[in-house]
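Given below, in the form of structure tokens, are the structures.
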Structure 1
Amino acid sequence: MRTHVALLRGINVGGSGKVPMADLRRLLTERGFTEVATYIQSGNVVLTSSVADPAAVATTIEEILRDDFAVPRPVVTFTRDEYLAALAANPFPQVTEPKQLHAIFRAAAPTEAELTGLDTALAAERAAGGQGDAAVIGRVVYLHLPDGLGRSTLAARLTSRSRAADGGGTARNWATVGKLAELLGS
């Protein structure tokens, strides 16, 4: 059995994509997942599965979202070890305020074009006088946003649906990242 972290994009945000977590936990259990736990209402799931492949786990959860909730959303899944490695790889360990540090978890590592887009977004952040910074390690884009997520040119460019620079990933603040690690028993 493998433990996975599944991050559902756009769940219970702004009145759309409504997915009750109790119902999601029940449906995941009915599909054979065990030790299913959720954290807050925004689509953070830790579960155990006989399926080793995180992409296959994501596909099953996407099917549940589409078929049972009529909420088609992408799901990004990491194994327990991958998730904990991403937590340990934080390139901004000096940031102590969890609201200033975010991670965009992606299904795949950024392409060269997406890395170029990140460089462009960083340049725009600097031109606007922002202090934000970003780093990519594997399938995770780490964002240090000292001015806050809502005021960051960098964050706006990276999470814009029209640009898809986030590669279909889903962002979490560092407090949530840490809480999920606690659910993993780390």
Structure 2
Amino acid sequence: MRNENLKMLIVTALFAAIIGIMAQLTIPLPLVPITGQTLAIGFAATILGKRYGTLSVLVYIMLGIAGLPVFSAMTSGLGIVFGPTGGYIIGFIPAAFIIGWYLERFGFTVTHAIIANIMGTVITLTFGAVWLKFIAELSWTAVLAGGVTPFIIVGIIKAVIAATVGIIVRNRLTSAKLLPVVIA
């Protein structure tokens, strides 16, 4: 049991690093960039489930707050978390939890993973939009135009990729005994 916990903590740290690396894949937009972060969040939660997927996101955020340049465009610090894009970053936490929870509840299948990852996208966009509205003092129209609408189609595409690839990777890691069949 102790070795299993250690193995899962190592995998969790690995996924925190993967999120930080994928955050550097950026397409700049005026208000909020499109990044690989949400794709990596989906991978982590789909592969690791609610507990370790959420923990990997928390580790990622804490690394960024501590000053490691893991947020998009090699940024870090509390200023990013409390800045205009901070709501999206904070939204990663409940998104990962809900993705993992849904999959643990309904099964680790591609169909369920797509549903779960789309739910995660909606959660992230909702947190990000509400935060952006109040921090940047924008109208709801401006928030929807610059902070939500450009990310809907891309978010669905990333959700499908995270779900499909995530389930394949999860199944292979499980069959190789690198992940437990049931992650507690």
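Every read-out reported here was derived from the displayed coordinates using simple, explicitly stated rules and does not represent laboratory data. Because the structure is a prediction, the values reported are computed rather than measured. Cβ atoms are built from the backbone, for glycine too; each structure is taken alone.
Computing helix-only ellipticity at 222 nm (-39500 (n - 2.57) for each DSSP H run of 4 or more, over all residues; to 500) across structures 1, 2 gives -11000 for structure 1.
Upon calculation of percent of Cα pairs over 18 Å apart, for residues 93-148 alone from the atomic coordinates, which of the structures 1, 2 produces 35? Considering all the candidates, the number was obtained from 1. To which of 1, 2 does the computed value 20.4 (mean count of other Cβ atoms within 10 Å over residues 13-20) belong? Computed on structure 2. Of the structures labelled 1, 2, which one yields 0.60 when FRET efficiency 1/(1 + (r/R0)^6) of positions 85 and 109 (r between Cβ atoms, R0 = 35 Å, to 0.05) is computed from its coordinates? Going label by label, the one that fits is 2. Among candidates 1, 2, the computation of P(r) over Cα pairs in 5 Å bins from 0, in percent, for residues 53-140 alone that gave 3, 12, 16, 18, 18, 14, 11, 6, 2, 0 used structure 1. Set 1, 2, criterion distance in nm of label points 7 Å out along Cα→Cβ at positions 5 and 29: the highest-scoring structure is 2. Each of 1, 2 could give mean count of other Cβ atoms within 10 Å over residues 37-44, but the derived value 18.0 comes from 1.
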